[in-house]
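What follows is a set of structures for review.
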Structure 1
Amino acid sequence: MNKVVLIRHGESKWNQLNKFTGWHDVELSENGKNEAKKTGFLLKKEKFFFDHSHTSMLKRAIYTLQYIAKILNQPWLSVQKSWRLNERHYGALEGFNKDEIIQKYGYEKVLLWRRSFDVIPPQIDIKDKRFPGNDIRYANIDTNQLPIGESLAMTITRVIPYWEKFIYPQLKQRKKILIVAHGNSLRALIQYLHKIDNKKIIELEIPTAVPIVLEFNEKCIPTKWYYLK
């Protein structure tokens, strides 16, 4: 049996403030740091050990991974970072308090933006400071690939090629893999691997810093997934 562990980053400062975060590079809150450490100790207790790890280009995921690797005594663990594992880009909603957005646009409209599969939130202009093309860390990426606002469907479209090109080949080699990313990029993987209905996947809540274990058979076909608590 092969296992891949997925973890959403610990609570961020914008999670605390109830803001749409997306690609904004916000720090972990103190609670988030403690969540990451607690997860590290849980994985250590369950005797997890990893050959490879993958994370996004955002510090809340990167730092969560670093806390975990330190507690596992694997500071040397190979880490591959990719924009394709970033959170869904919330476009013009990014940076705004969710309750304020509800007051402005109405609950039903905001629910549609947040919880529908293929509805795109209001998008930004490429001159907007929130456009990833204005961030040096994405300088080597074709700006046409960078989002100005994404639905969950669009997020899935960019996440799955990364799985196919980089993670799945490691899985086939029986490597032990840890992925620390974000709620929507992890939803994308779970939906793809377990063929979850478009309506059901948007109902899946992924808590911060709780390991999700994916199990695969000897042919690398996914068999089940569950939370490790």
Structure 2
Amino acid sequence: MKIVLLGAPGAGKGTQAQSISKYFNIPHISTGDIFRKNISEGTKLGKTAKRYMDAGQLVPDQLTLDLIEDRLNQEDCHRGYLLDGYPRTVVQADFLEEMLRRKHDQLDCALLIAVPREAILDRITGRRICPSCGASYHLKHNPPLKKDTCDICGHQVIQRLDDKAETVEERLDVYDEQTKPLISFYDERCILKSVDGTRAINQIFNDIVKVLSEVRLHDHTQE
């Protein structure tokens, strides 16, 4: 199965991606991981990407696609893969579609973990962590027993800068402008599937398994 994972920041894609990869025995492909691996190994593509990153510039779409294509050509992707973090824009989705078309290939599913903006804000801005032992809490759903104090080590819990409301709002604004249009893009191609990301983690995964199993069954009947 060849899947693109969609969802806003804070929708829980990372958690579900690991479970999907394990359950369906396909690699979880994150663009961040690809960049880090190529840069650490000093590949030609990695060195080129590093020059842009060191200069504080965005890596061009074509170079990102070249890195993705190189990864998809590896043996563990022959049975399928889960793309997480790519494409981020409709332009990148067009690039990916054309690249797959050249290989006489196509995606099986674009899976959206749907969570309303208000729920994401509540989920992220309520998070607190202990800088001493790393324990995590949520003011509403999993608060420490004593206000602002870690249950484990007694250290004062804090809110990360990335979890502050203004930072989250900015990230969601960028998502709405650049990435959310992918929902319509893949819906028009009749491969979009959606699950309710506000449910419990195990319930979301059960929904995902049901949706993807139906997609796989349909694909097999078309062969």
Which of 1, 2 yields 15.4 [mean count of other Cβ atoms within 10 Å over residues 175-182, calculated]
2
For structures 1, 2, calculate distance in nm of label points 7 Å out along Cα→Cβ at positions 159 and 207 and state which one comes out highest.
2
Computing mean count of other Cβ atoms within 10 Å over residues 63-70 gives 18.1 for which of 1, 2?
2
Answer label among 1, 2 for the case where relative contact order in percent (Cα under 8 Å, 6 or more apart), calculated from the coordinates, equals 32:
1
Assuming 0.99 is Cα Rg over 2.2 N^0.38 Å as calculated from a single structure, say which of 1, 2 it is.
1
Of the structures labelled 1, 2, which one yields -15000 when helix-only ellipticity at 222 nm (-39500 (n - 2.57) for each DSSP H run of 4 or more, over all residues; to 500) is computed from its coordinates?
2
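We did not get these values from a lab; they are worked out from the coordinates using the rules stated. These numbers were taken from a predicted model, which means no experiment stands behind them. Cβ atoms are built from the backbone, for glycine too; each structure is taken alone.
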